[in-house]
Structure 1
Amino acid sequence: MKQKFFHSVFFALALLSAACGSGGTTSDESGELVESLVLGSISEIEFGTDGAVIQFDSVSASQTYLIDIFSYNDSSATYAFEITTEGSSNISQAVMALTSGSIDVTEDFHEQLRNAEETLDGEVVEASNLHASVQALTIGSTSSFKVITSTSSSSSYTTVTGKLRYENDDFYLYIDTRVSDSISDSEMNSFVTNFAASVASERTLFGGESDVNGDGHFIVLITPAVNQLGASGGGIITGFFYAIDLYSSDTYAASNEMEIYYTLAPDPSGTYGTAVSESFAYSNYLVSVLPHEFQHMISYNQHVFLNGGSSESSFLNEGMSHLAEDIYSINSDNYMAEVGVENPSRIANYLDATDSTCFICGSSLVQRGGSYLFMRYLYEQAQKGNMSGASDGADFINRLLNTSRTGLSNIVFAALESTDNADFKDLLGPFGLAMYLSDTDLTTDNRYTFEGIDLRAVQDDNRSTSLEGTAFQSISSLAFSDTVVTAGHSYMTLTGDQIIATGNRLQINVADGMLAGGFVVQLDAD
């Protein structure tokens, strides 16, 4: 029998599920029984086709309860739900198409690249068929590189000249000659040195990149062409990897026929686009984008060239690249102990919108906050020994990269050794509890806590980001109706006197087709 990641709840309570009948009416069952709750007690709600009935026992008017409702569907949609008294149902059965909301140039551009990579043909011009020249390089020498110039098309490009400013056995760092003289060696070393020291660790965790031109190196190009690319779409692009560079320029004209990725350049005066201060570029953007884009390069090689699959789904590819930004905290146990400097601000945006953000549906900045935090959670759980499909955090990452699987099915198999996407529930549910309960006094169970980040503290990220846990709603009266998106969590609190007024029985109705999960947590002592 397959072991579940989320084991049977063993807290001091009992909870027996009973589905609602057709159309939201109650069944003949006695309902779920919540009894003898204590501070922090967690009870799982087992939903039927249309919902569930919960019966509470020994409720005090002064107590407060959290209800967490989530959707573990694997297709993007927004689902209605209702919390009401037993026997009542006014729920809208409409299932709404999920809209992506506000999308900026960075999100749209990277989504475009990841989607385009799914159609590249590795059989025609794979690594061994390329014949780019390999030559000895010296610091100060220059080379020409093609850089795409449109956020909506990959066929247009410009050619820039880069000066070699750094080299080691792993990579060459070029800086566009237009800005090279404005970046001193000490400034360059402020972001290059730590990355250079982390390359071996990133390869160990995530896998190796390809070597299509046979030079044994990858290239990083810092160029204001990236600043200009972002400005052309009205925003900022910090960097990108695009797999056409691994193919012949006879097929893709903009290809450099080598492993290369591109980053923005400091631009304090805004000459090339949005002003980017030198200090922030060095402390935040560049230190983060280097391991981030390297993961994209590694991922393409692992999924496509080595395992014969397609490139990783955009949401998971971005989530893994943000996880790779944590590489600087790697310790002697080969474990990334803390989050990277740019990740807290993304997490903050997600925690404010967990009910309306489907992090498996796209790669907007808010969605990335969710996909990163989810991957961070699973990575930590694997390291704690709580993951049935992976022996530790490193094994979990390896299972995600060294495979032809992609997307949600990749996550479920890597974590649980399961080929059933319905088992996503066993990952998404505890993740939602951890987001709410971590860094509170409500639990010491390590399945429901984060270790690499405090979700209720000001972050040391040069942005003064303050995390305050998840957003939630206080239910003022019943019936209460709302919506939740695929992979979303909706958190609501209600008081004991509200529950008593219902006869200690609540009914939860859900829209047709919603795969619902949920929990009840007591938030204060008896």
Structure 2
Amino acid sequence: MTRSPQSATTSPVTRSSTGADSGVSAKSSGKPTGKSPAKTPAKHDAGSPAPGAAAASGGSGGSGGERIKTLVILGASGDLTGRLLLPGVARLIASGRAPGITLVGAGSDDWSEKKWQDRLTESFTDALAPGGSSTTAGIKELKKVQKNGSYHQVDVTAKGALGKLLATMEGPVALYFALPPAISQKACEVVKKKELPAETRLVMEKPFGSSAESAHALNETLAGLVAEDHIHRVDHFRGKSTVLNIMGLRFANRLLEPLWNGEHIEKVEIVFDEDLTLENRARYYDHAGAGKDMIQSHLLQIMAIMAMEPPATLGEQDVRSSIAAVLRASTIGDAADPDYAKSTRRARYTKGTIGKRKVPDYVAEEGVDPANDTETLAEVEVYVNNWRWAGVPFILRSGKSLGRNRKEAVVTYKPVPHLPVGFAGTDSPTRLHIGFGPDSLTLDLDVNGPGDLFTLDRVQLETELASDPLLPYGEVLEGVLSGDPLLSVRGDTAEDCWRIVEPAFAAWKDGTVPMEEYAAGSSGPADWTTSND
């Protein structure tokens, strides 16, 4: 253990039973190209269990049924597919955890087989390199998937078009909608249940609708096609390592769980600050902003996992029901008399410098319409109105073009009831930091200072948390292919996330909450408490 501001060499601490080093230390603070898979006739409706399929349970397994044979990516020519989805798929296959899968791309662009193969080559490069999590058998399987992959030009909003494509696929099929929400909604409205192969799984990319009303309409449309446990709403922040690390930390440590409540905790901050700017995403981001892009989805999901009651098992029913209970009880500000000017803030970056990069005003960025009044930094105070968390603010903050990447949840404990007279120095609050990417754990404590034992001094205990070698999208897709919806967002919680934020967004739109400014490369508006942590 070392003391701030000094540093010292530390020794690793070995975990019991596993034999792994924890590294705990203390320091100072339809038009096909390529081959199509053979068709397997479907004899029963999608979403209905095939003969012999296991029923869904509260246990740690999935919802049963056969493994997915064909992954169809709708929107395969889009940015999301090339930047995130295909690299995640590649790492999953190369690790040997997705045997026997066939990959099919579909999009509105008229791509040749060569262009599709070029995209696969670019996206698969890292996974095909030896080392890391890739296995010899997995790399061989990935090369086979690439060779047999095909691309089809399809208008998924045209009646019968998607059904015609699926008729050529070997089932069970996972349909991944890497499309804008409105197009995904239209595609689901025009496709017929009888056109889906048996055990089809629908994979929806966030945002899930654009409001509570539209999310409800989308859920009703999806329910007419497949069962809820065959719908995977993807939030890659709910990757396996993130979810299980938080739950393991809480529920496996008697030191923490009895104190995990409003009697002992002052506040919880969940922060996702980025030094990235728009990165060619103006078309999407200028209509979403930090609130819809991050807070409405990702950060509320992390908050719910932090605040959930202990589930009986790690099965999808138990875990997702615990998450849903938190979100049902949540509001921004006081539930009885919310004041959004006090419980929310928003800001937009002006010109500045990030590292060696010159950044223009947000409104001067290519593709931005100043009339949209889009925020690039947002912060909201959410309250979980139940016995455990009454009165404790969960402060959710996310922004772009900031001076540093800060991605963590911080639990700040209340001061001790009485500090004996005679101690000098600052009595700083105990804080627990859970870092996201890389996953880490840091505990801030006060101890007796060096030299003068009557003076309190600050130390940090720090360790890395276990992580899955898969990319976040690979973690989520592993659940899709194996039929386990544990990591996907349930329909009712998707609607609740919109219910929570919509009143605040309305207050932003009508000017009740003013738009503030911060220079690109800064930590945000100087008078925000979270800008000074």
Structure 3
Amino acid sequence: MAGKLILIAVLAFLVSTSWILPLLPQMRSGVESLAISNVVDFDSWIRSTSSPLAYTFSLRHFSDMHFPQNFYYKDWTFLQNFFIALAFLPILIITWSLTKINKLEKNKKIIFFSLLALLLLFVMLVARVRPPFEISNYYIYHLWGFNTLRGYDKTAIYIPFVISCLLLITLIGIKNKKWFYGLIILALLAPLPFYVGKLQQTAGYRVNSQKDYKEAKMSFLVKIPKEYYAIQDILNSEQSKSKIATLPATYSDGSGISYFPKWEFYGADITQHLYKKKLIEANSFSFPNWNYADDFSESNLKDNDWIIGLLGMMNAKYIIYHKDAPDDAVIKTLSKMKDLESRGLIKNLEENDYFILYKISPDYFMPYISWQKENVEIQGSITSVERNSQKIIEASIEASMQEINPKKFEIDFESSDFSKNIILAEKYDSLWKAYAIDKNGKEREIQNHFVARGYANGWEICGVESEKLSSYKVGDGKLSNCDDISKIIIEYYPIRLMWRGMWISGITVFLLLVYLIFSVWRLFKKRKMYKAGEL
């Protein structure tokens, strides 16, 4: 039995490698970026979201913002204490079942205690800094990878499922069916808001409970204004590899959430799906621990040319300036945009009640992939951008490249008037890889990958002391000189792993189908022989 389970697990893994292989390095990269980020204070987040044991065992949220502590139904307030008490029913039934545990079959006992251990583990993790788990949780949450579990919901979400399984094992053992049905009905009454309905008006997160979705400040049901569709032809007909920047900042908690109250939208900017170009969102952190859009809103500088230099350097050709952003954000920034427009740094292509579409002056726009003579460092500050953006423009030249797919690019090296470094205008990620392909077709990874321009991906192709005839290290070997290179491939490594995984998954599925067909054929053959009396 154990051997069959292991075989099933191995086959399931092999079939799933097409998505597991690319996911693994992304998980590692995400954990590492969280560890060095200052956007979220991990320790304070853990402290502020710890859940009392009584709340956890009764499946209640750690704050008092939700049902039943926050009892939404004013005409039924006399029932509030009843529903608070009712929330403890499932765990009380499970506790009572421990007195009858010896009556369970051996296999059910093993399952029951395994689930119980799992429940206690999740309860401990949700308790976080609360006694008696504060010391053990300190060490657990500082293990590698556990910073991804900073959100309360990331562990608490499993508790209802574990309790439901324990409850099922317990209730099945009750011989008196009246008690069985009675306890089931009472337990199912606990999530009252789901039966009453109108969750957004009564229990919705950040939603005014006195209004319907058409009048609320934020809504989960929205319609993108037609004006956003009207600019599709302009943006989607642009052939160059470029991006669309958004301004102003509307929400600065580091989550990348956008807020457009004029059409009641709150969440990840859904307008990005209308356009073929990638958005550089004002509320995200392209630079480590620096939100330039916040500085643009809050600064009192007379000259704001730096924001155009920065966005152009980041490969933005267009700017969608959101007039549908919160009023205070528009008040702080609209006059600045109009000043930049009057001085010719940006061109107004379309203006309506929701946004202004600008095109950045070609003098500031930088290509998606470019050669750069030297690595000009930019720190996360306005001053650093002002000092260095023009230097970067002067030191750079567009690379001749072909887009194989959105995550893979081929750069012609032989005919390039190349510089020492090649720059990819994507937020730095160690999973972007560059490979040198020599004239014999041999591929080797370029190891010297660095943060370019304060945010982007850069690779040093030739050494400092050399020009085209220098030797340089590529991967685990050396090429005699730069003339040996015919082209450079830049690729997002998880995509390469995805293709490898698809081969593994495809071969595994094919072999399983062959085995299935053979098994069915053998079964029919046995049946035929049995009917013929040969067996």
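Details
- Label whose coordinates, when distance in nm of label points 7 Å out along Cα→Cβ at positions 177 and 457 is calculated, return 6.3 (choices 1, 2, 3): 3
- Per Rg/Rh (Cα atoms, Kirkwood Rh), the highest-valued of structures 1, 2, 3: 3
Readers should treat all values here as calculations from the given coordinates under stated rules, not as data from a laboratory. These figures come from a predicted structure and were not determined experimentally. Cβ atoms are built from the backbone, for glycine too; each structure is taken alone.
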